[in-house]
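Before anything else, here is the set of structures, which you'll find just below.
Every read-out reported here was derived from the displayed coordinates using simple, explicitly stated rules and does not represent laboratory data. Source: prediction; values computed, not measured. Cβ atoms are built from the backbone, for glycine too; each structure is taken alone.
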Structure I
Amino acid sequence: MKSGAYHIDLPDYRDQSAEVAAHLAEIRSRPVVMTVGGVGRVFESEERSVTALSDITFEVHQREFISVIGPSGCGKSTLIRIVAGLEEPTEGAVLLGGRPVTGPGADRGMVFQSYTLFPWLTVKKNVMFGPSMKRVPEEKAERSAQEWLRIVGLEKFANHYPNQLSGGMKQRVAIARALANEPRILLMDEPFGALDAQTRASMQSHLLRICESVDITVMFITHDLDEAIYLSDRVVVLGANPGRVIEIIDVPVPRPRTGDHFMSGPFLAMRRRLEELIHRCDGTDADEAAA
């Protein structure tokens with residue numbers, strides 16, 4: 001849906017109902033789980049130097065769901081890899097619980113777009129893998145795996161292998177496997193991007209239910225504006241060349257979320273704003289490239 005198709009009487013995207021304002025205020029009262037402080041990333045080659053990220057700064061609170069969006073080339077995946085400890089920033093730092101991230105750790109669970117399950121292990125064994133590596137007793141790891149599979153709605157498939165599952169089911173197993181390590185924050189890099197529209201909608205609903213029942217903080221990378229609004233408490237919008245924060249927006253849509261919210265005034269108002277920002281970034285970057 002293009003911005004010109006919106007009704008002229010849409011509310012301001014910054015307007016919040018009393019219910020939404022109270023919810024967001026309650027989130028801000030929680031402890032800060034993660035601080036991204038002045039993060040920059042420069043890639044060097046013999047031919048040139050490319051600044052992928054510049055001065056990325058924001059905080060994430062306990063049990064907050066925050067999405068990062070932006071045009072192609074804005075560094076979304078680079079940012080989440082830095083948070084995961086898979087890449088080092090050129091400048092700035094990421095703090096988890098006040099401690100700098102210096103590499104991968106059990107305090108972060110990662111779910112990628114591609115299915116990263118071990119094909120030779122059953123669903124249950126895949127979920128048990130992390131706890132087993134931490135030398136958790138097998139009986140305890142198995143109980144935990146069964147509970148996580150129940151939470152994601154796959155307890156009946158515990159003894160199946162990944163090649164017996166649909167794409168959406170594989171991603172639910174991947175989420176259960178990440179959460180079985182009891183991370184402080186769940187990092188998701190376009191996890192539903194390879195799914196068809198119907199399965200993607202189902203996975204979004206599953207993820208919302210999981211977040212309502214589990215003490216987990218989520219940082220979610222997506223290029224889908226509707227998905228970002230539907231899932232998130234806040235959305236971080238990045239511009240490109242270099243990747244930088246353009247705006248951080250509180251989502252004005254109340255929780256719990258349902259499919260009916262997609263056509264609500266607050267939802268459409270925020271979508272219009274996100275489209276404006278993304279299109280502005282695309283135009284600015286094109287001008288800069290031509291200069």
Structure II
Amino acid sequence: MKVTRLPDVEPRARRVAVGTFDGVHLGHREVIRGADTVLTFEPHPTAVIRPDAAPRLLTDPARKAQLVASLGVQELVVIPFDAAFAARSAQDFLDDVLVGRLGATHVAVGENFRFGHRAQGDTELLRSDARFQTRVAELVEIDGEVVSSSHIRGLVLGGAVEYAGRLLGDPFTLAGTVAHGDERGRELGYPTANLVPDTAFVTPGHGVYAARAMTSTGETYPAAVSIGVRPTFVTGRGELIEAYLLDFSSDLYDSRLEIAFLKRLRGEKRFDSVGALVDQMALDVSAARDIHDGARP
């Protein structure tokens with residue numbers, strides 16, 4: 001899939017799906033269905049318009065592109081969203097962006113999509129434009145709840161990653177660069193790859209999770225992942241993501257690691273002794289392997 005900034009797009013007729021698409025969840029996928037081009041915004045518009053209300057995101061640009069590509073889309077067009085773009089009128093968005101630059105023949109949006117200065121553009125304005133056909137995708141509901149990025153963020157923050165993955169259509173995934181730690185896990189027989197959470201993105205609630213880890217070379221391994229502050233030890237460190245990759249023994253320092261969360265195994269807990277912690281870690285690792293193997297296609 002080609003990723004293009006809006007100023008660099010080449011002229012051609014396009015079937016365009018428009019949205020922020022944070023998470024590329026099942027509702028977003030209904031909007032994207034049938035599109036050859038996805039038009040999105042970077043950064044999230046709220047981060048520009050109301051920085052104090054900006055949400056912690058489910059996907060970074062790389063993950064969003066990965067998910068969009070998996071849907072068979074030919075091109076991801078990214079609008080560099082800033083104050084100047086936010087000030088443009090809804091009609092200008094239609095005239096200059098959708099028609100002038102993208103050559104849209106078909107436009108798909110969600111039913112709650114708004115655009116243009118002060119969000120004055122809506123689905124009725126899109127439908128009234130005869131230059132392209134408009135499809136408005138209804139909100140998707142699962143178990144009586146609307147699938148939305150905000151709902152999924154809440155699930156992930158609460159540790160309900162398995163259900164969040166169901167609404168996303170893929171496991172919730174985060175990535176980062178492996179940092180040097182105090183090697184406590186190595187001393188206990190479970191060397192971990194440590195990631196420092198990025199506060200711009202959602203991190204699952206404190207606890208231990210079964211996961212799938214992908215290294216920068218594209219290899220995947222089952223993993224047991226702990227998120228928290230390690231209450232059994234006095235470390236002085238803040239929140240940390242510690243991933244123990246099963247059947248892996250190489251050095252991952254300073255490389256990118258991607259973690260797909262499959263299921264929460266338990267909450268964070270302070271143990272009375274290091275021995276009790278090690279015994280529980282053995283149980284966590286065994287459970288993580290079983291869940292990972294059961295989740296494989």
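To test your reading of the models, identify which of I, II gives -7000 for helix-only ellipticity at 222 nm (-39500 (n - 2.57) for each DSSP H run of 4 or more, over all residues; to 500) when calculated. Clearly, the read-out refers to II. P(r) over Cα pairs in 5 Å bins from 0, in percent was computed and gave 1, 5, 11, 15, 16, 14, 11, 9, 7, 5, 3, 2, 1, 0, 0; which structure, I, II, did it come from? Corresponding structure: II. Among candidates I, II, the computation of distance in nm of label points 7 Å out along Cα→Cβ at positions 87 and 255 that gave 2.9 used structure I. Among the shown structures I, II, from which was the value 16 of relative contact order in percent (Cα under 8 Å, 6 or more apart) calculated? Corresponding structure: II. Identify the structure, out of I, II, from whose coordinates FRET efficiency 1/(1 + (r/R0)^6) of positions 55 and 247 (r between Cβ atoms, R0 = 25 Å, to 0.05) was calculated to give 0.95. Structure of origin is I.
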